[in-house]
Structure I
Amino acid sequence: MIPFSVLDLAPLTEGGTATQTFANTLDLARHAERLGYRRYWLAEHHNLPGIASAATAVLIGHVAGGTKTIRVGSGGIMLPNHAPLQVAEQFGTLASLYPGRIDLGLGRAPGTDQATARALRRYFDSADAFPNDVNELLGYFEPVKPGQAVRAVPGAGVDVPVWLLGSSLFSARLSAAMGLPFAFASHFAPDAMDEALALYRRDFKPSARLAKPYAMLGVNVMAGATDREGRRLFSTQQQSFLNRFRGRPGLILPPIDDIESHWTPAEKLAVEQTLACSVVGDPNTVKQGLAEFIARHQPDELMVTANIFEHAARCRSFEIAAQARESLAAAA
């Protein structure tokens, strides 16, 4: 059975605080570690009131320091927002503090709106340099060569697995050409998933970092005691995307029973298309949905995410997903 991992956006809930969010993040990471999840990744976003993982490397250190065995990493660092040397230094530091446990996932989007992207990048014009920046970053993790003028300290010679993340064919092509593992953001951008997977696997070129293609897919899992409860939990995520589509991103809202009264038919269609890779319901429904998703798309790993308002319900949803995995593994 393929491994399951966790993607956390460090949700800032209505009535909550960043301090509580970060405590919940660490608690969920420890919970995921006990449940046998392979990785715990955090995503870089900026100027979004409901997401607190902006200082991603700092939060990765917080989680890695509070856990023992689970891999911790970025899903991802938005490389155009940063100098490759700084990223190499940050993750070289993390990997030196927590050897064998740090992953570096890289994306080429800003993770925010254009005004905030300009504020972040200052003198950077676009993401067109992403392939060159990835190459530069990978070079900083290599052993120092004679006469090398710039090195990452720490970072040079440190083992940091690097992934490319994407929601289009661009990163699939680049991952294949560079021989890197690939994670597709199907949990919120599923349209090009099958084509990107096929392209990545077909064109993959082995590298010193990876001998054969390795693809991870994102999926939303909202699991409750009943199908009705699962659907109610899912309404938090639906409200979040609905508000973004309306240009009013905000805090993570409590679930509601009457989501149908909150959107127009066009808005409903847009949200449902965006969140098409979602498994929602009771334990049996979730088990069946995950089995069908895995059988249909054949990922090498599954990245589970759950934007659920109540922390206890969120932990329980990940527990149900882990139990589904164990049940499927036993059946296999």
Structure II
Amino acid sequence: MSVSRFPVRILGIDTSCDDTGVGIVELAPDGSARVLANRVWSQTVHAQYGGVMPELASREHVERIDRVTGDALAEAGLEVNDLEAVAATSGPGLVGALLVGLMYGKGLAQALGVPFYAAHHLEGHIFAAASEADLKAPYLALVVSGGHTHLFDVPREGEYVLVGATRDDAAGEAFDKIARLAGLGYPGGPAISEAALRGAPDAVPFKEPLQGQKGFDFSFSGLKTAALLAHKAGAKPEDLAAGFERAAVRFLVKTTLRAAQACGRETVVVSGGVAANRALREAFAASGVRAVFPGKDLNTDNGAMIALAGAAAIRAGREPSALSEGAVAYAPLANA
């Protein structure tokens, strides 16, 4: 079963963690893709724990996915029978959460008699930014979120070479932990960013991680330790936030720029939840490199980015996925 006519309306589903995302994209005959709808239900139940509880996340997805799908169809002005393809995240992520969206997507595709495409979560993040500028490879991609901090060289669409990755926490995870330490709330990204506006970044000294490294890896364990010591010494939460944010952003940008130069890339795609950070965007804007970010509401996990990944699969002439495709917690994107 394959797509035989255009335009193609693709429904994308992402339930990889704690956001129930459903989006719809229209793929035109010229290969361009337009987002028609993007609805996300962000779970709030995890705030009391300071992090995502996998079992609760799965239950929330089950309760919400049908309603969010209906909302996405209404936003796009479509009926379910207007869909020509369905895509869903198969990994990486929390297996129980992934299975909710994956099984829902398979069932929907089978009921409609349309192709189904299993999508890679990180590839979806990359396409969320690249599609915003109608960007074509080659470029360097920084995926920076609560679960991932990866650098990929993308010499051709669909080809990913891992250049660097975090050695410990992902950047967003570090934001969450330091926000919890400082009593700033959850999720940590927005909380740190807001508090940092009121703080003095020089009040708490943070050393640059992995100084002198020849590669392009990331590490946030040293910044976490410095934050813990500063907190015990009585640092103000807003000063802690300002110092950590500045150090983390400088580290991310500096490492990415070195990688771009080494790979000969003039354009950097920055995607994932941390890509919404104001300081990170400003730092890249001042760096001299062309930095492309996702559009509004496409930074954090969402279904539209998975629909965009499905559109890319159709554009590339890939065969639809088998309905036996399973959920995978660990799924490397690099294929070269």
Structure III
Amino acid sequence: MTAPSDRALVPFVSVAQMMSLIGRIGLKPMLRGLADEIEADFRRWEMFDKTPRVASHSDIGVIELMPTSDGESYGFKYVNGHPGNTHQGLQTVTAFGLLADVATGYPILLSEMTLLTALRTAATSALAAKYLAPRDARCMAIIGNGAQAEFQAMAFQTLCGITEIRLYDIDPAATRKCAENLRNQGLSLVLCATAEEAVQGAQIITTCTADKQYATILTDNMVGAGVHLNAVGGDCPGKTELHRDILLRSSIFVEYPPQTRIEGEIQALEADHPVTELWQVVAGRAEGRRDPAGITLFDSVGFAIEDFSALRYVLNQVRAGAECDLLDMLADPDDPRDLFGMLLRAGAV
């Protein structure tokens, strides 16, 4: 059997190789790099195909496909969300993604995205806060100290200058885990016994809980003037974190309204409740924080363009020499019309 041709080979970045890439670049520079890619794509938002992600829901979780294209490259991410997985020693969220050349339809990158999604989610949150949070914000509360919490802390430290993190989770072991992981990262850490304690003095409040249910992580009386809310956990129908009254007092910013109205915090509001698309703020077409005493809410559910940006960032690293494997993924017969003959010549039939 002959060796596969170069056209049959697709670069693949494994989990080990993604960890090596993060180690080589450095976590903070990589968060900045991802944020820069996402910001650049937000500025050309109108060029992209946009559709709500395709979701298959069950009682215990969701499996989703997230596609988009800018006309030159096509990308999609496969991702799941299964909160009960941790009881089996499994990740709540796993993912992989693919980029392809629109001109030929040929894949040009396959990559793990469990780690990459954690990075791009945090980078997007911090990018939004750069436009929406109080300018002098130095203290952030993180409610929900699972797998995403440390990434949020590092991104906000890197991009927004946060110096103090107040941590709370209903599971004290999760908070201890998070604090231990962040112990040597130059942050002042406060471990809190309640969510109410965590938000005291915080100018930014991040909620990133995992349960697939309507929840009230923040009640109305917990959110005062001049605060930015970064709501990360609500990301599918029937899953929320904030009391409806908080939404009614907030200026709300979203990624893609047709998806966020189904999956985000604003699923609790009327279908015509006014929101601002974040890309418009980034592109200078809409205001971000208008009033120092106002409440801004980034109703983050994650959108395919952010994953496209992250995959392109990784592809650029691969083209610059980052470690990857080459997978024999594409049949490449001598005559493109003779696929059966390829089997014959290989002795497969």
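We did not get these values from a lab; they are worked out from the coordinates using the rules stated. Everything numeric in this text was worked out from a predicted model, so none of it was measured. Cβ atoms are built from the backbone, for glycine too; each structure is taken alone.
For which of the structures I, II, III does the calculation of mean count of other Cβ atoms within 10 Å over residues 227-234 return 26.5? Structure of origin is III.
For which of I, II, III does Cα Rg over 2.2 N^0.38 Å, for residues 219-298 alone, calculated from the coordinates, equal 1.04? The read-out was computed on structure III. The greatest value of distance in nm of label points 7 Å out along Cα→Cβ at positions 203 and 291 among structures I, II, III is that of I.
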